[in-house]
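Each structure below appears as structure tokens.
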Structure P
Amino acid sequence: MNFTKMQGLGNDFVVIDGPVELTSVMIAALCDRRLGVGADGVLIVSPDSRNRVAMEYFNADGSAAEMCGNGLRCVARRAVDLKLVEGWNFVVSTAVGPRRVSILDGGRIKVELGPIEAAGADQEVDGYSLRTVRVGNPHAVIFVEDPASVDVSAIGSRLEQHPAFPDGTNVEFVSVESANVIDMRVWERGVGETLACGTGAAAVVAAGAATGRSAATVRVRLPGGHLDVEVADGVAWITGPATTVYSGVWPG
């Protein structure tokens with residue numbers, strides 16, 4: 001099976017040109033960093049309709065996920081490279097609906113993550129005060145003094161599977177440097193800690209704006225680099241890079 005390895009801020013993916021059906025076992029094998037290609041997830045890119053492509057996303061453990069912001073940018077880049085679309089502005093069909101994308105100068109890509117829902121109040125879960133946010137997928141945002149000092153693996157894995165989140169959740173650890181600059185680390189549901197998370201970046205901006213900690217247009221700094229995030233009229237957009245690393249053939 002042919003594949004392309006792509007990444008957005010170090011959030012890396014095995015990209016398969018579809019349509020194709022993969023089992024959860026195959027996906028987990030592809031993503032295995034010792035025995036497989038190695039990735040945070042698998043993206044399937046398929047022709048959909050005129051000037052539109054379809055995106056499917058699976059976590060590294062083989063489970064399906066609703067949305068992936070860094071993955072959406074990689075899908076947009078792959079669609080252009082394969083000439084599946086015309087021009088620099090088009091639509092990607094996802095599990096949570098159509099999403100607009102724009103290819104910008106300098107290799108940056110702006111994508112619409114869609115409606116964003118921040119819960120009306122913080123809640124206590126397992127001793128942590130957090131704000132739940134949905135960006136097509138679930139997030140739990142925790143504001144801390146310094147994300148670098150947090151045991152992301154221990155806390156994130158525990159909260160991901162907490163009974164308060166029946167479908168699991170992504171967990172973000174966030175500090176606000178200024179109204180327009182936020183630092184974060186993230187534990188991704190079904191993956192573990194990753195270098196970046198596009199929907200997570202949007203979630204922390206929504207949570208920051210809702211609690212008066214930040215503006216609604218913010219540069220979010222992650223271990224893999226930065227994303228520019230805008231939340232306007234309840235809709236989230238992120239802008240950042242997406243690049244091809246290499247292509248190969250998977251024998252499995």
Structure Q
Amino acid sequence: MQTNKPLFSIIIPTLNEEKIIESTLRNIYENLSLFPYELIVADSGSSDATVEIAKKYATVLGIEKPSGKTIAWNRNRGAENATGDFFVFIDADVIIPNPDSFFKNAIDIFSSNEKIIAITVKQKVFPEVATSADNIIFGIVNFAHRFNNNFLHSGSASGEFQMIRSDAFKKLNGFQEHLAVAEDNDMFARLAKNGRTYMSTSLFVYHTARRPHTIGWHKVLWAWGINQLYVKLFNKSYNKEWKVIR
């Protein structure tokens with residue numbers, strides 16, 4: 001939907017996502033009609049057909065990412081070109097079920113409490129590829145995000161879905177670009193110091209879980225844990241880069 005003033009900007013960082021990006025964008029483009037919005041794809045130098053596919057549905061920022069830049073840099077570049085009242089960050093392999101009702105409920109959460117400046121939702125792996133380990137581990141992840149946001153008010157969220165008031169995002173100058181990993185969780189931790197963050201237990205998104213399916217859950221859990229610890233203690237990620245999995 002093209003309007004002069006979108007209510008929210010959906011921002012998707014990409015790099016060589018030709019296998020999945022069309023289904024992600026088409027799902028929004030064809031099924032979201034209740035609200036004015038804009039779709040922004042921040043591509044960082046794809047060598048496949050990602051940009052050509054994305055241009056059918058979204059505004060594409062197609063500038064090759066300089067060496068050493070992170071996904072946080074890419075997310076911020078998308079946000080710099082966004083004009084919505086809310087910034088919605090999702091990954092390229094994420095599907096939002098029933099976008100009209102999903103975003104109506106999301107907006108209702110913000111409207112119910114003016115102190116809420118950001119929300120996240122539950123994560124589920126696509127049923128056709130989900131394993132028992134996926135269901136158990138993401139169940140724990142979802143519980144942790146709910147506990148951290150709704151009870152401890154310390155803030156936490158994964159990159160699969162984050163919806164943030166644009167003024168709150170700009171106040172923090174966006175994601176910390178020196179973080180190669182855990183920039184998503186760090187964003188909500190910083191937001192929680194400026195307002196309320198919230199996790200909806202009734203809303204969820206689907207994703208592929210392609211990283212644990214490719215390299216194994218033991219490696220993913222180690223990477224999550226050590227990087228979260230380093231960010232909390234030293235404000236830097238343990239990993240200097242986050243390996244691309246496609």
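Where a number appears in this text, it was derived from the coordinates with a stated rule and is not lab data. Please read these numbers as outputs of a predicted model, since none were measured by experiment. Cβ atoms are built from the backbone, for glycine too; each structure is taken alone.
Of the structures labelled P, Q, one was used to calculate mean count of other Cβ atoms within 10 Å over residues 88-95, giving 17.1. Name it. Here the read-out was taken from P. Figure out for me which of the structures P, Q the number -5000 belongs to, where helix-only ellipticity at 222 nm (-39500 (n - 2.57) for each DSSP H run of 4 or more, over all residues; to 500) was derived from the coordinates. Attributed to the structure labelled P. Largest in distance in nm of label points 7 Å out along Cα→Cβ at positions 112 and 144 among the labelled structures P, Q is structure P. Assign the value 2.2, calculated as distance in nm of label points 7 Å out along Cα→Cβ at positions 56 and 224, to the correct structure from P, Q. Computing distance in nm of label points 7 Å out along Cα→Cβ at positions 56 and 224 on every structure in P, Q gives 2.2 only for P.
Each of P, Q could give mean count of other Cβ atoms within 10 Å over residues 32-39, but the derived value 14.2 comes from P.
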